[in-house]
Structure 1
Amino acid sequence: MGPVAKAHTILGNHDKSIEYYEQIIDLLLPLVKEQSSMRDLSKIYLNLVHAFNMKGEYDLAEDYYRQMNDVLEPLIRQSNHATEIGEVYLNLIITANYVGDYFSMESYFEAMKHQLNPMLDNLVTAKEIGETYTYLFEAAVYGGSGDDAYEYSTEMVDKLKTLRDGSTSTEEIVIANKYLGDAELALGRFQFATVYYHDLVRHEPTPKNIFMLARAYDIAGNQQCAYHWYQELLAMEDVDKIFYIGFVELRSEDIEEIYKEVGVPFCRGS
């Protein structure tokens with residue numbers, strides 16, 4: 001319901017958005033008292049604080065943010081699971097941003113780095129590497145630390161490329177390609193992103209993966225290949241493609257308009 005509430009906010013449907021945020025609060029408040037995992041608790045608090053904030057109940061947003069900090073900080077210091085540490089600290093940083101506690105955002109990020117940096121060389125799987133470094137990258141972006149964001153992204157790329165090139169596991173190759181494509185996009189190296197997304201689609205041609213490949217080509221300025229993969233997505237018989245149809249149809253029409261005199265050229269990279 002979060003995205004629906006945000007959509008109504010964007011459209012100016014204030015009463016409808018408030019109604020959705022109230023539903024979010026009603027659903028999540030009882031969960032705060034349950035024995036949830038640390039990761040789940042961090043997501044519950046994040047969404048509660050955001051909902052209270054969007055309703056204009058800033059005192060309650062602040063109260064639950066403080067409660068989130070009091071509950072999670074002692075727990076997170078005891079954790080030795082890198083992905084868990086990464087996700088919880090990132091959620092703390094995002095929630096601190098919601099309430100304007102920018103000093104704590106920086107403090108959380110420093111604590112996150114202090115706890116995670118010694119673990120980074122011990123990450124083994126593509127999932128562990130991809131998730132942990134992505135949390136660090138996103139936290140750095142929220143904190144405005146461009147140097148850290150660049151460092152963590154490039155480090156992740158180096159580690160995942162080595163793992164991917166030496167792996168015989170299709171699952172590991174798929175996961176590595178996904179994170180490598182995402183990282184190269186974040187670094188602005190769009191042509192490299194298309195290489196990894198292309199291999200991802202070769203192993204796992206889902207609507208989401210095809211969409212990411214098409215978008216990477218589009219962002220890179222290769223409209224011919226973007227168009228080719230948009231058409232591949234439109235031709236699929238898969239219910240999941242519905243999430244992308246509206247955008248894909250509009251973007252396809254834009255590209256067709258550009259080449260209306262000669263037709264969209266063939267994609268050589270397809």
Structure 2
Amino acid sequence: MRIALHAAGEIGHRAARILLSERSLIALGLYGHQASRETEDRRMTAIREVAGFDLLTTDTAVDPLGFALIAADEGISCVLSADTAPDAALAGRFRAAGTTLLVAAGLGGGIAETLAAHEITSIEENRRVRISWTEPGRLLGGGEAVPFPEPVGARWGRKVPGRPGDRFPTTRVIAPVDGEWAGAVAEVTGLVDGSRMQRVVGVADQADHLAALALAAGVVAVAEGSAPAGAHRPAAIAAAYLAAALRMGMDVATFTEEH
């Protein structure tokens with residue numbers, strides 16, 4: 001795979017290092033930046049245009065869809081860490097070209113949603129989902145209790161608006177944290193063979209590394225052809241996304257309770 005990467009910050013730079021560990025990577029072009037002196041890897045070069053690459057990705061939160069437009073103009077796929085919504089015209093351009101625009105490849109839209117999409121398949125009836133993730137901020141003294149794995153640990157979070165189109169009743173929670181750690185958790189409940197089942201799956205790691213891994217997993221899943229044409233979120237390709245993340249070193253903690 002030939003990846004063009006625009007690194008707006010530390011997450012993008014860490015994603016570059018993660019992608020360099022992929023055997024299938026042929027070239028990594030640093031779009032709009034000088035090549036780093038931290039690596040002697042000959043696959044990484046500074047580039048001014050994305051022609052000839054398979055995919056463009058960025059960690060930017062400033063006009064991320066502008067990069068999607070660049071990718072659409074070049075007829076290549078695009079992966080964004082930003083949780084943004086492309087309009088129908090932009091999504092249609094990717095679909096018509098047979099390429100993919102993957103958005104929200106981060107802690108919430110990427111890791112938490114894909115963990116939920118994977119786990120919900122084991123629940124037969126009365127399915128309910130709660131997904132939670134951290135963001136930098138002042139700790140809360142109450143709200144929604146979220147069981148993040150250590151070293152994040154249990155935290156208080158606040159509910160945020162849901163997304164239209166959720167297949168099952170879904171609650172979304174953001175937990176502000178201070179310090180260097182971050183986490184994402186999916187909790188799914190329902191009936192299995194008539195018994196109530198609860199599955200809790202979560203991850204915790206250094207914040208920038210976990211966000212970079214979330215972005216890199218989306219890049220690899222799309223570059224390897226696992227995503228259909230058009231605009232999607234990582235949950236649409238949950239199996240491929242999680243497989244990439246696990247291969248890159250993501251550790252998942254699990255808890256199951258049956259009544």
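With mean count of other Cβ atoms within 10 Å over residues 17-24 coming out at 15.0, pick the structure among 1, 2 it was computed from. Value 15.0 for mean count of other Cβ atoms within 10 Å over residues 17-24 corresponds to 2 out of 1, 2.
Volume of the Cα convex hull per residue in Å³, for residues 97-168 alone computed as 151: which structure among 1, 2? Only one of 1, 2 returns 151 for volume of the Cα convex hull per residue in Å³, for residues 97-168 alone, namely 2. Work out which structure the value 9 belongs to, where relative contact order in percent (Cα under 8 Å, 6 or more apart) was derived from one of 1, 2. It must be structure 1, since only it matches. Here FRET efficiency 1/(1 + (r/R0)^6) of positions 89 and 153 (r between Cβ atoms, R0 = 35 Å, to 0.05) was derived from just one of the structures 1, 2, and that gives 1.00; the source is 1. Which of 1, 2 yields -0.39 for log10 I(q)/I(0) by the Debye sum over Cα atoms at q = 0.09 Å⁻¹, as computed? Considering all the candidates, the number was obtained from 2.
Which structure, out of 1, 2, was distance in nm of label points 7 Å out along Cα→Cβ at positions 25 and 201 calculated from, if the result is 4.5? For distance in nm of label points 7 Å out along Cα→Cβ at positions 25 and 201, the value 4.5 is produced by structure 1. 3.9 is what came out when distance in nm of label points 7 Å out along Cα→Cβ at positions 193 and 209 was calculated for one structure; which of 1, 2 is it? Only one of 1, 2 returns 3.9 for distance in nm of label points 7 Å out along Cα→Cβ at positions 193 and 209, namely 2. A value of 3.7 was computed for distance in nm of label points 7 Å out along Cα→Cβ at positions 57 and 113; which of 1, 2 is the source structure? The correct label is 1. Assuming -26000 is helix-only ellipticity at 222 nm (-39500 (n - 2.57) for each DSSP H run of 4 or more, over all residues; to 500) as calculated from a single structure, say which of 1, 2 it is. Answer by label: 1.
Quick note: the coordinates plus some simple rules give every number you see, no bench work behind them. Note that the structure is a prediction, hence the values are computed from the model and not measured. Cβ atoms are built from the backbone, for glycine too; each structure is taken alone.
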